[in-house]
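Please go over the structures that come below.
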Structure 1
Amino acid sequence: MTVDDERVGAGPAVRAALRPALERRSATGEWAVEPAARAAWQAVDTDAAGLGALDEALDDLVGLFALDAPDAALLALAALAEAHPSAHTLTGLLSGDDGPARPTVALGLELAGLSVADPRARGRVGVTGLLSRSGLLEVEGDDVLLARRLRLPERVAARLLGVDAPDPVVDRLIVEAVAADAPGVDEAVAALAHGEHLVWVHAPLGTAGTGLAAAACRALDVDVLVADLERLPASPAEPLEAGVVRAALRALTLEAGLRGCVLVVAGAHLAGPYLDELDRSVVPVVAVSRTAFDARWRPHLPAAVTAGRLTSGERGTMWDRMLGPDVATRDVLALRLAPEQIDAVSRRALLDAETAGHPVDAAGVRAAARRLSAGSSSKARSSAEGGASLDDLVLPPHTRREVERLVGWVRDRDDVLALGDLHGKGGKGTGISALFSGSPGTGKTLAAHVVADSLGADLFQVDLSAVVDKYIGETEKNLERAFAQAESLGAVLFFDEADSLFGSRSAVTDSRDRYANQEVSYLLQRMESSEGVTILATNLRGNLDPAFARRLHFMVHFPDPDTDTRELLWRHHLAQLPRTDPGDPVDVALLGKALELAGGDIRNIVLAAAYDAVAERRDVGMRDVRLAADREMAKLGRRVADPDWAATA
């Protein structure tokens, strides 16, 4: 019986070919290890029944990877040496060794019934052969090809021996497959049904790319393996190396082939230059990326699908399915999460609520959602303390209304986008940008925190000292990283002292002017294409380039507080103290009337008064506030002109 008889399984066929190979070597009469080889063969032949599970696993892989008889024989020989100690000895002796060893390429071709002089036979074990390309078999060594060894990768060996656990690299990347009937599912179904090997899904922020792919596979009744390349260990300081990405893609394509399911690769933009690795896959691949396909990545254009956005109603249905009704409040619906993220956050919130002994609520969901944005950047700082709300803003009514409108716009953005291309075409993004202007201490930074916390998002405050670089082009690269990270994590990007970066362009008199103008021009373009929320804060609105006005959806002025607002600010900050001295009550009306200060200055005074009172182990009284106020006014270079203030000295 030969391996060419396709009615025989690969395992029995290759074992049957061992005996003729042994006899050919014995015919010379000079084979010194013949007794040991015959004993090893006898042991393998005797244990044939015990190799039944291996034979079934081999036949399963032959079917999954559509191997022909010679390739199946090569795989079976490497598996036999891995599975049976006597087979390990026999393959070593037949390969010309004095003891146990993996089989050589020459032995494999011999048992497969192929000529070692046939280039096509040699190609089966080359890098372009199906076995090597798919990751089922490795050829190790640096000797001539025929003397190199056939080796099973650990994942394949484990699969054949009944240990069906994924490689640790793959296990780290696998995510739950959560289907979402988002716009674009029908196009993905059509592409996969037509036999497309690679389908590229462009999924900008806020769209359900992986959910769309999972829904398409569900519609075709095929299994799916979803992996996220964003889970690969990386940081801005240490970006992903090509070898790490290539190894991950090889492991993923092999795993999908072993499972016989469609491979969905999220974060595919990280694999752009290495897409040739996906050609190894014997199953269809759906690549989900925040960017459109770049023709430089691959000579052949893949089928392309654009993922649609989920409305707040569709996200609400997913939240209700996971958490039950009444948990997904408007604040929860404002979380711009993908279906798989909703699934992960819901599970975490449920576990946290169970541990705390109370029902899951919106606050718990938002707290769990914060953990999704655990990334950090050397170019932007994430502020995730939380706790700031609209109640913490003491502002004139019209300013507060504008901040509330900004929060409302972001919350309702996906519902508006579902109506049509209202943001415009021609590369315009769907982001929302705002300018907060006003004197120092009027609440601009606090308002940015309030916007982020009201949306359940992190605030990425850009560190200008880390962004601005003296080398040409580096500032733009640093800014791009800050924008990209904020967009990917759904964070609010905050530029304080924005006029230092977004200043007016000037006439070019030297090279420094030209490159400074170039940075401003880049920012204009990047803000227009942004998919996230960007807030600029400046003390001097007039210093900003006029071209930014068109890119800004909100221009909110934070005025210096009037008497009534100052009184509210004093009450707000004093309320943070557990109590004040009843024997020396704080005269809030006098403070609001006499001291023309901004909210930040008032906070400093209350803080200083608290330190002074604690040092003397007593409650804060008017004397502490007055002393701290005099020091703060002196620090600011001002004097108090109100006669009532002098009268109470």
Structure 2
Amino acid sequence: MAKREEAMSVVSATHSLNKLDYLRLMMLSREGDRREGILLRQSKGWFQVSGMGHEAIGCLATHLGQDDWLYPYYRDRALMLARGLTNYELALAYFAKKASSSAGRQMPGHYSSRKHNVMSVCTPTGGGLIPAAGTAWGMQMDGKDSVVLATVGDAAMRQGEFYEAWSFAVQEKLPLILAIEDNKYGISTPTEHFMPLNFGGVISQERLVKVDGRYVGEVDRVGGEAIAKARAGDGPTLIWFDIDRLSSHTSSDDHRVYRPQAEIDAMVARDPITLLRDELIAEGKLTTAEFEAMQSRVNAEVDDDYIRAEKEADPQASDLFVNCWGAPDKPERPPVETGAQTMVEAINKTLHKALADDPAVIMFGEDIEDPKGGVFGLTKSLTDSFPKQVFNSPLAEATILGVAVGLSAYGYKPLFEIQFVDFLAPGWNQLLTNISTLRWRTGGEWTTPMVVYTPYGAYLPGGSLWHSQANEAFLAHVPGIKVAIPSTPADAAGLFWTAVHSEDPCFILVPKHIFRKRMDVTEVEPVPFGSAKVVREGSDVTVVAWANTLEVAQAAADQLAGEASVEIIDLRSIVPCDYATVAKSLEKTGRLVVVQEDTKTCGFAHTLVSEVVGKPEWFSYLYSAPQVVSRDDVHIGYNPVYEYAALPSIESTIAAIRLTLA
């Protein structure tokens, strides 16, 4: 595993907090925030999020070593400086320069540094918590004494992903410290009434510590104890920091609209910088004159950093598509043999070989352990052979996908199962927020190579609404993930094998209706994503299908044998999609029918048709208007009468073919 490739130069596992030095760092953080506010008012920038009032939390970084990881929150400017990021780097991020950590693709405050093991911040607050638990699990599996520190605001505690992350951490006794920075506001909404820690009993008191986060000494003491506990294998700690947000939520907000002036004045009086300054003066370690001189030096440093950063190059429009994907896949022959077999058997053999070849491959999903081996037997016997690589997950799809993010970023290769594609919705946040965006939003610095597979589709009576969906268009709509839908054992094995070795997140949808169908595999070849296959030669009309609808297309072609010569193309993957093979067929046939199991509106079939008619050279091949056969925009009911009334049929496919021939 290629983990933690670069060592850091600024932090040490040996803790010693010099409060005078840390005061200067807090002042540097504060002045950076102040300077960005001024620049914004000068129209030099577009947005700012401030960490004013949260600076004392940053001293937690002094307890971390180079193998420890941080999943920060966008008010953690001081924590980032303490971790080793420079004020100049934060200035580059403010101006969204090409040399910034996101290459100008993220808002300011969305910190990221592979060098310092600082995971890229996502805007949906709380979105990094389950991935943080995933990384901590990876550390635990490695047998390391390293830890993960994750921070989040108080309002985000009401998100389900907070509870999933915390439950997984406690369940597995993970080396995770989860810090709640409770400044008592979610933008303009007071959180006292909503904040679960105010209710009592929601979180076990055994692992909860509350501390006044305005005092550096208290933060240092409590944080050090929690981190030491995690290193010793004693599991996670939830630290509740009572602090103040001294500024408005962001530059788009004005807290004077909803906060009484007396409340603002009281907060200013307990500013953590003022508290530490006064403490050091009282102890004789600092004078007022020395403090003022220190402030002048900090101001000059920040001036220089922001002046230099403003002059740096902006990204170019031509950079837009850089780091959308990893290196091109190099498909190899999958580890299955010729002969009669099912997709389930071929996939199981491929999974077995992937686990045997690489101990970094980890499987995680509901009911996948033996003796059950998955609800469809896809993982049968794998736990018996690889007990340290195959694990049951809780009934929590956000946990499954979030853990995949943290493990893959750390260096493992997740090969995770969602039990039915219909159950993907609870994990949708992780898919949209992290899996699909991480490579692009960090300029390739962070990546999430993984395989997520799931049974898919209908034509199997009794599934009803939540076991019968074919909703590949949802996935195809999300930039940054590959999507494949095999129709044969050989293609299933080939696509899984390519995905396991890919640098990108790959989703494989396995059609339930045909995955137990025994098929004769006559040849086994590498199967790249984006390579369609002509499964039936013809000259009059091209029918494009995939997964379960391939059977429908074949049956329709058989019934039209004396009437029309039908060419059938199996797409095999829809992202990327092999439009060129479709166009080549149309050059011969001049007619196009696309059969999909997904719903009609915004289905992938319409994307394919749009690509064909949108290119003049391809449009000129057409003798008639392309036709789409799909499920209507309706759900699938439990009674088979409903199911087959909704789905594409042989009859509707024949009618569409005849329409193109008319």
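With mean count of other Cβ atoms within 10 Å over residues 256-263 computed per structure, which member of 1, 2 shows the largest figure? Spell out each step's value before the answer.
Numbers: 1: 21.8; 2: 10.9.
Sorting by mean count of other Cβ atoms within 10 Å over residues 256-263 in descending order puts 1 first.
Suppose you compute Rg and Dmax of the Cα atoms in Å, for residues 280-431 alone for every structure in 1, 2: which one lands on 19.3, 64?
On the way: 1: 19.3, 64; 2: 26.4, 86.
Answer by label: 1.
A value of 1.15 was computed for Rg/Rh (Cα atoms, Kirkwood Rh); which of 1, 2 is the source structure?
Details: 1: 1.15; 2: 1.04.
Source structure: 1.
Which structure, out of 1, 2, was helix-only ellipticity at 222 nm (-39500 (n - 2.57) for each DSSP H run of 4 or more, over all residues; to 500) calculated from, if the result is -14000?
Value -14000 for helix-only ellipticity at 222 nm (-39500 (n - 2.57) for each DSSP H run of 4 or more, over all residues; to 500) corresponds to 1 out of 1, 2.
Using FRET efficiency 1/(1 + (r/R0)^6) of positions 232 and 344 (r between Cβ atoms, R0 = 25 Å, to 0.05), single out the structure from 1, 2 with the greatest value.
Values: 1: 0.90; 2: 0.05.
Of structures 1, 2, the maximum of FRET efficiency 1/(1 + (r/R0)^6) of positions 232 and 344 (r between Cβ atoms, R0 = 25 Å, to 0.05) occurs in 1.
Using mean count of other Cβ atoms within 10 Å over residues 312-319, single out the structure from 1, 2 with the greatest value.
On the way: 1: 19.1; 2: 11.1.
Answer by largest value of mean count of other Cβ atoms within 10 Å over residues 312-319: 1.
For FRET efficiency 1/(1 + (r/R0)^6) of positions 224 and 392 (r between Cβ atoms, R0 = 35 Å, to 0.05), find whichever of 1, 2 sits highest and give me its label. All intermediate terms of the calculation are to be shown ahead of the outcome.
Details: 1: 0.20; 2: 0.50.
Largest calculated value belongs to 2.
From 1, 2, which structure was mean count of other Cβ atoms within 10 Å over residues 160-167 = 15.6 calculated on? Walk me through the numbers on the way to the answer.
On the way: 1: 15.6; 2: 21.6.
Only structure 1 yields this read-out.
Identify which of structures 1, 2 gives the largest calculated value of mean count of other Cβ atoms within 10 Å over residues 336-343. Provide the component values of the computation, followed by the final result.
Details: 1: 23.8; 2: 16.4.
Comparing 1, 2 by mean count of other Cβ atoms within 10 Å over residues 336-343, the maximum is at 1.
From which structure (1, 2) was distance in nm of label points 7 Å out along Cα→Cβ at positions 176 and 248 calculated, if the value obtained is 3.5?
Details: 1: 2.1; 2: 3.5.
Derived from the structure labelled 2.
Each value in this text was obtained by applying a stated rule to the coordinates, not by laboratory testing. From a predicted model like this one, the values you see are computed outputs, not experimental measurements. Cβ atoms are built from the backbone, for glycine too; each structure is taken alone.
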